[in-house]
1. If relative contact order in percent (Cα under 8 Å, 6 or more apart) comes out at 4 when worked out from the coordinates, which of P, Q was used?
2. Comparing mean count of other Cβ atoms within 10 Å over residues 90-97 across P, Q, which structure shows the greatest value?
3. Which one of P, Q has FRET efficiency 1/(1 + (r/R0)^6) of positions 218 and 410 (r between Cβ atoms, R0 = 30 Å, to 0.05), as calculated from the coordinates, equal to 0.05?
4. Work out FRET efficiency 1/(1 + (r/R0)^6) of positions 58 and 418 (r between Cβ atoms, R0 = 25 Å, to 0.05) for each of structures P, Q, then name the structure with the largest result.
5. So distance in nm of label points 7 Å out along Cα→Cβ at positions 18 and 338, computed for just one structure, reads 5.4; which one of P, Q is that?
6. For Rg and Dmax of the Cα atoms in Å, the calculated result is 32.6, 136, so let me know which of P, Q that is.
7. Have a look at P, Q and say which one yields -8000 for helix-only ellipticity at 222 nm (-39500 (n - 2.57) for each DSSP H run of 4 or more, over all residues; to 500), as calculated.
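Rule-based calculations on the coordinates, nothing more; no lab input. All values reported here derive from a predicted model rather than from experimental measurement. Cβ atoms are built from the backbone, for glycine too; each structure is taken alone.
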Structure P
Amino acid sequence: MANTSLNILPDEPIGTINPNIYGHFIEHLGRCVDEGIWVGPDSQIPNEAGIRADVTEALAAIDFPLVRWPGGCFADAYDWRDGIGPAEQRPRRRNIWWGKEEDNQFGTDEFMWFCRMTGAEAYICGNVGSGSPREMMEWVEYCNYDGDTELTRQRAENGHPEPYNVIYWGVGNENYGCGGRMEPEQYACLYRLFECYLRPRGSDMKLIACGLDHDWNHRLLNTLGSADKLDLLSIHHYYSAGHSTDFTEQEYYELMVKALKLEDRVVRDTHLIRYFEGDGPGRVGLAIDEWGAWHPDATEPGLYQESTLRDALSATILFDVFNRHADSVHMTNIAQTMNVLHCLIQTAEEKMWTTPTYHAYDLYRPHMGGAAVRTALECEMLQLEQSGESLPLVSASASRKDNEIFITLTNLHLSDTAEVSISVGESELAAVAARKLAADAPNATNSAQEPGRVDLSAHDVASDDGTISCDLPPASCVAITAKLS
């Protein structure tokens, strides 16, 4: 591959990289919650109050920042009261979306315990499609109010006298589709109604409105008249090209092209939000609260697919997009954490293993809370034969914490090494270290039999006179930490 150059401008910050950019999503779908997280207190699998200990330990190890629950489509058919109180008294309900029945053993209090075990902030998605403002208002009261009411007494009886102080609340999910098949004007009126009852005086809650494409989002904000009643606008982004493991070279590159289409959406919707913010631009951000590879072999009811190095690299190039737009992307949530779609962890009874995408999250951890800084990248472009679209073969982003620069680069080329020359402004470098995510094939997976086939390893880089030289192997991601002298 032709030489690649990356110029990092450490004194030109974009914005702080919110740790929630590396957030997650769980839904009552397939084996995500049941078996993946919840095994029950009587299970032989080691657990704490019914929640798998191996899973929470693995998630805590990558600084699991935030998790969205209970859906997804499930959210707009869920009555939160079904999931509180004595376990034996909770009703069994039909899950209308995902072909199963719910025993409601994993409800609000169990979800909050899962958050405590992993160290994550909670993001609760409320029921707008089949619920009411009162129902969601009372859910907020149960979780957050510190007074003496019937609901706070009920929370105390359920073992939690102190409020949970849940900050993030989604006002519905995909209300253009499974959340009610609404038009944006209809949803805008409902959002305004729900918002009125959800946000009491002095509350630091953040409300997330349901978005879709540019047309829907414009009509939503136009009906609301401004963006001052929301804190985040949600959009979803799934992409696919070929089978999860049996894909062609063309399909490998096509997946990356489809993943990167998200950047244009981020730019367009950021401009739209800023227009409707008026005098205070920058407060309202984007929440890409469902995203990831969704391959055709992930079919209902469980939406299970293998997770490969290809999937992990499609995530790293999107992480770079999120970092480069840290001034507007405030949250993202990959779908889904356990055993479903583009997951981080897979389980089979007592066995648990991490996927290549788990290691991508681990690799990018140092970006969390850093100041994203501007970069200038020059790299080779690949012209796809069938679609005619162009794909940059290298992706990059950088962030700064005090005198430390953290750089991530992905080489998407399947056969060629990328020789990268990195300059860090006028700075001199005191020390440089690197790790990489790579494997013996782009369709490499981890499994119960080979849990470490795809993993992180040390990588050699060189520095001289403020310039870093790095070879990126084919289909790999490299993270570099450079200390400034």
Structure Q
Amino acid sequence: MNEWSDAEDHVERAHELFEAGRWDEAEKELREALARDPYQAEWHFNLALTLEAGGRFRDAAESFKKAFELGPGDAQVAVLVGLNCLRAGDPEGSLPWLDRAADLDNERVDPLIYRIEALTQLGKHEEAETTYYLAQQVEPDDAEVYAVMADSLLARGLHDKAVWCLREAARLDPELPRVEAKLAEAYARTGRQERARQLYLRELRRDPGNIDSLLDLGELLMDMHRDNEASEKFRRVLELEPDNADAHFNLGRLAAKLGDRAGVLRQFDLVVRLDPSYPRARCRLAAVLLESHAGGARDRVRLLLLSELREQSERPDRIAVDEMDELGQLLLDAHMPTEAARVFRRIIARQPNNAGAHHSLSVCYFLREDRAAGMESARAALRLEPRYIAPMHNLAMAYLEQGQWTRARYWATHARRLAPDDPSLRRLRLKLRVQAIFEVVRWAGRIVKPGKRRVVATTDGMSET
């Protein structure tokens, strides 16, 4: 009885701490209660809410799962599992729970809304559209249904349809969070930048401290070449949230645009320290360090690129091809061809017809002095893109090193027809001309030798042969 009473006391204290925003202490009290009785669904639910409030979405999802398993199988709890999986960056894991919630209560629209969001993140846009129509049957005038469908349409490049959806969302619920900011994004993608700017300003008049809107407006102003105004928005974000990695990253981009190398290094270094896995931050910092030639820069570059390589290796399907290519090129610049080859092979596995990846892989092989593999990858690039100059040049050089002058001359001539002003092809042409002159001289020598008349000694005296 005392054990149960102690557990109840811990739960009561947890409620008070939760209300005071002291989530770490509330979590500790709830775990004390659950240590005494781990079969209370309500306590697991309260722990999940506490973890959710503290931004620990993955842990919150696990606690909501336990609450669901121990409880009566409530649709609301299943929705919360799915939502927290989404927030934790696991859209795939959210789908079974959202489907379960919809099965338990087919009149709820929120599991369908979050399902559209998850499918959009996974790039399954046709399924997202099907779910959108199902959601409309459940609740035809729900503004969020239109808003999340707009995200899928934007991802597919269907900007005008996204604008229509967002207008409907704004008409149905003018107070929907960030609806005008999303509409601004859609307008910006259609090239209507001034209209987008006005909408962002309207959103910020309603919610002046909204960090997402400030960041989006700052990025738009950068695209509009209004760099001073953009900088002011990013610095406003840092006033509200000094450790905001997005703001520091964008200030780094602005510094790069203005040629302020010290500013670039400072901002990107801050981003990496604040969030080591921030997309492209390590690559951007590595690129600047490579250009700086500062003492110790190479060692730092190597560590940054190896960290990025490990990060991408852990979630290869979630990394955009252009991000992978950026890493591969930096690895080549840092004289790390073995690691670069791993990146380009992954790109080819995803996009077998990517001629650029085949060419870059050939460069890796050439740098590793694996000439045969390098030539094969260069040929693969040319099969996909017959007018690709770079692999032609490399094939010519490879044949030149092998002493196969005719083949080298073939690729050099073919490349020069396509790019007559290319300086590297000019140098290659000069080298081949020198070799051609040498060959003419050598063959001329072979022709003269048989015709030479020599005086030789014979038994009959001197004679000419």
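1. Structure Q accounts for this read-out.
2. Q
3. Of the structures listed, the value fits Q.
4. Largest value of FRET efficiency 1/(1 + (r/R0)^6) of positions 58 and 418 (r between Cβ atoms, R0 = 25 Å, to 0.05): P.
5. The correct label is Q.
6. Matching structure: Q.
7. P
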